[in-house]
Structure 1
Amino acid sequence: MKKSIYIISAMLFLTACGSKETQQPEKSITPTVSNGGQTITFPDAKTFTFFKTEKIASGNINADVAAPAQIVATVVENRIILFNDPELSANYTDLMNRKANIAQKKAIIAQKQAIVGQKQAIIRQKQVEIERFQDLFSHGASTGKEVADARVDKMAAESDKNAAIAEKAAAETDLITEQSLILEQQSKLKMAGFDPDALLRASRGKAWIIADIPESQAGKIKEGGTCKIVFNAFPNEKLTGHIEDMADVIDNTTRMIKLRVSIDNTNNKLKSGMFANISFGVNEGDFISIPKGSLVTVQSKNYVFVKKGNNVFERREVHVGSQVGDKTIVYSGLNNGDEVAVEGVMQLKGLSFGY
């Protein structure tokens, strides 16, 4: 605190030396610090020429967020996609193959179910014939061979039905296996930021870009919005991309989340693996903001110095949010119309905390 007092005192002393008025003794130029450092009172209003303040007010805060990005896939023909990662290519190929296998398994299951139905109808018919031939035989109008043949036909139909049921059960087991393997491949693609169903529906002339954005920005970016893209290969061109979705998982180490952006590539100009920078506007909301230079941090707490009257500063604890440009969002601790110190802040910090 003594150092800060000496600095301010020296400044005021030099100002006083420039005056020709010497008849009156100089007043004390030492500021008074009270209330545990929360209040700093200066001897007169002249002292405030050393400090600059700014009146604050709430307002709608918008910011541009930028992130590095890369083309990760391009569609060259329907369902033919070139990935920049060979592992993703293998996952996608396996996914398509297993989708085809599932369609085949479902067709087999439907076929076997139809056979089961047919055999059940034959079994019912043969049972009717057996009963009819038995009745005829009991009245001497039929031979025992006809009864036996009907019973053999019924047994054959039951055997065919049981075989169809077994084949259907095997196909259902295979279907469950294929579906579980598909889930595995879909999970890998989702981890990379892709929508597996969107890949399968994609048409020629589309490219996807993946960018990693901070977790704190995830709630401010809306699906269906647009962004500006500048590729390293074409630095003088600004293209427009469409925000499709965000990944379902946040990286535990970096706390980043993958953002998927699509862009038109009908001219096949963009290639998988190309690097780019994307930027998009986000709305932070209606908040009070202060110049970042007016904020001081002591022991993990944030403070500003608010002007009270002509010669008093009050230390005020504030709760802050993200930094937008040269401004810092303040959630609580300040009111519209407050005047905060923007110059001489370090000197006020020294006086207030005794540094």
Structure 2
Amino acid sequence: MAVLVTGATGFIALWVVDYLLKEGYEVIGTVRSQEKADKLTKQFGSSGKLSFEIVPDISDINSFDHVFEKRAKEIDIVIHTASPFHYNTTEYETDLLIPAVNGTKGILNSIKKYGSQTVKRLVITSSFAAILDPSKLADKDAVFTEKSWNPTTWEGAQSDVSNAYRGSKKFAEKTAWEFLEENKDSVNFKLTTVNPVLVFGPQKFEEDVKSQLNTSNQVINIPLHSKPGDKLNNSQGNYIDVRDVAKAHVLAFQKDDLIGERLGLSNGPVNTQGVLEVLNEKFPQLKGKLADGPTPGEVNKTSGASFDNSYTKKILGFPFISLEQSVYDTAAQVLKKEGKL
């Protein structure tokens, strides 16, 4: 049984690959270049169970065809993590919306063409961004669940970069559910999506720690590198650890009772003040060397809507990593890389 993992160099994907290899699966990863394939081969160690295929541009609707044409008979499971995520653009449709939708359409069309009878399960990395309604974020009475959908339109998603990102996740996920409904008589696979909130946690490999981390981990990285007198923004939201996200991706295809589900991954609220509390407590050498928090006494309180993912926690059936552990592991890895620990 082989598992195809798209976007295998990603923050979440690397942990997914690690879990799969430890459980004895054969893993086929897609990467954008041979250089990236060589790096991952070196990082994971030469294993007969890990191989790579080059997919330079997932926004090309036919980008996955050659992978399935070559290896469809091997692939039982597809975990599609590849999707654009950056805020440094004003071309929202070109750089975020279309690539996200085409990346999903591409993998679906390739499965239909070459693996309609052999691919059994498809797991797609979506996001809480596809669930939330931005207009209700400040509403204390609003409660989002796994059944909620971001109501944005294609036009509305082009109003600014945040809405474009959120829209890209919504439309990519909608594409998958609609494709499955329209093609249920011609494909065999069952679908599950994974919808995490802010994803904290260490990089799989310490050498991948950079001065700027993935967007979610910057909520930890910025306070970690602050100085007394710095004015910190009050970042707030919900968090989940990357290792739990990876674990959920694997369980998503292993457990039949997760078929057809949207797995809303969150382990509760977090804000900048809460992150600073952990940093000061867990790293005594930093006490007095970091900025004061923006909301003294308001630890991990969020001013607005909440996310009730009790259903997901119940059907997944494993405890999530605590905020203290997630922040500690993330910060400790950074400090070690910088020679400060």
Structure 3
Amino acid sequence: MLEWYDRSARTLPWRVGPQARAKGVLPNPYFVWLSEIMLQQTTVPTVGKYFAAFTSQWPTIFDLAAAPRDDVLKAWAGLGYYARARNLHACAQVLVEEHNGIFPASAEELQKLPGIGPYTSAAIAAICFDEQVAVVDGNVDRVVARYTALDTPVRDQKPFVREVVARSVPKRAGDFAQSLMDLGATICAPKRANCLICPIAENCAGRKSGAPENYPVAAPKKPKPQRFGHAFVVQNQRGDIFLRQRPEKGLLAAMTEVPGSEWVGDRTEPEFPFAGDWHKRGTIDHVFTHFALEVTVWFIQSDTPPAAEGWWQPGETVEGEALPTAFKKVLQKALK
């Protein structure tokens, strides 16, 4: 794996490549941590532009810690899983206030920080400090499942997968971890397995089976519950849009939204914030981790604030607010 990685490592903006690493160039723990948080449930191409924006606006952990949380949420908008952004900001502040901006070098100590779990702590410890720990993400799950022809879903065999990786970790732990990630992202990919150029094909049980793409074995999918709601978009005569902040706790906490109803299990009639000439603009669909959402979008031209708390946002600057994707869809539907 290391020989292959030395030849074939992907060039990523947060990565110190194997040649530079061999010359003594050290990874930037801030960059590695930031990228790993962003990459959770998100693809590398999508993360690239967000990573560039974050590191341009906040080049160091000290800059991020000093930033207003609302600015961090605005910069995160569109990446989803918004608890990551809140924890990111909280973690930066703890690192600056309690660790002088220095990341702990062990996975065990890193896990004590906000928003850093077993995977992220192992990734930072291995990539930045060469701690010999197993780093197992979705790509590595797939590589191990194919290599061992694992005949049960990976989610039921996490300890086995971790053990397979753990007993192979060399002193170049960071390069090894990244080599497995790269293998899963480029050669042992989700819908194809290019065994002809795979560096570990010789002993791969999945290849020997003749159908490596049959692994990992798919886990049965549970249907997502469906929820329904209404969104009320109010635009005043100047073209401003009324926005408000969501509660500090719960789904999409502290993000920006337009007023709306609760999201419930059955379709309901709208309870408009005030009487007026409301226009139905249609519906939008959005899928969260644990449920699917259908929102009926209503629009009105009015100078009446629809809620006690909130603000009028100039129309041309709405995109710069901390709007989750679901509410961006609502606004697009309302203002089309």
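Bear in mind these aren't lab numbers, they're just calculated from the coordinates by the rules spelled out. Predicted, not measured: the structure shown is a model, and the values here were computed from it. Cβ atoms are built from the backbone, for glycine too; each structure is taken alone.
Taking percent of Cα pairs over 19 Å apart, for residues 71-150 alone as the criterion, the top structure among 1, 2, 3 is 1, with the largest value.
Distance in nm of label points 7 Å out along Cα→Cβ at positions 143 and 327 computed as 2.7: which structure among 1, 2, 3? Considering all the candidates, the number was obtained from 2.
Ranked by distance in nm of label points 7 Å out along Cα→Cβ at positions 199 and 311, structures 1, 2, 3 are led by 1, which has the greatest value.
For the read-out semi-axes √(5λ) of the Cα gyration tensor in Å, for residues 159-246 alone, a value of 46, 20, 15 was computed from one structure; give its label from 1, 2, 3. That value comes from structure 3. When mean count of other Cβ atoms within 10 Å over residues 191-198 is calculated, the result is 24.2; to which of the structures 1, 2, 3 does this value belong? Going label by label, the one that fits is 2. When distance in nm of label points 7 Å out along Cα→Cβ at positions 47 and 119 is calculated for each of 1, 2, 3, the greatest value falls to 1. When Rg and Dmax of the Cα atoms in Å is computed across structures 1, 2, 3, the figure 20.0, 63 traces back to 2.
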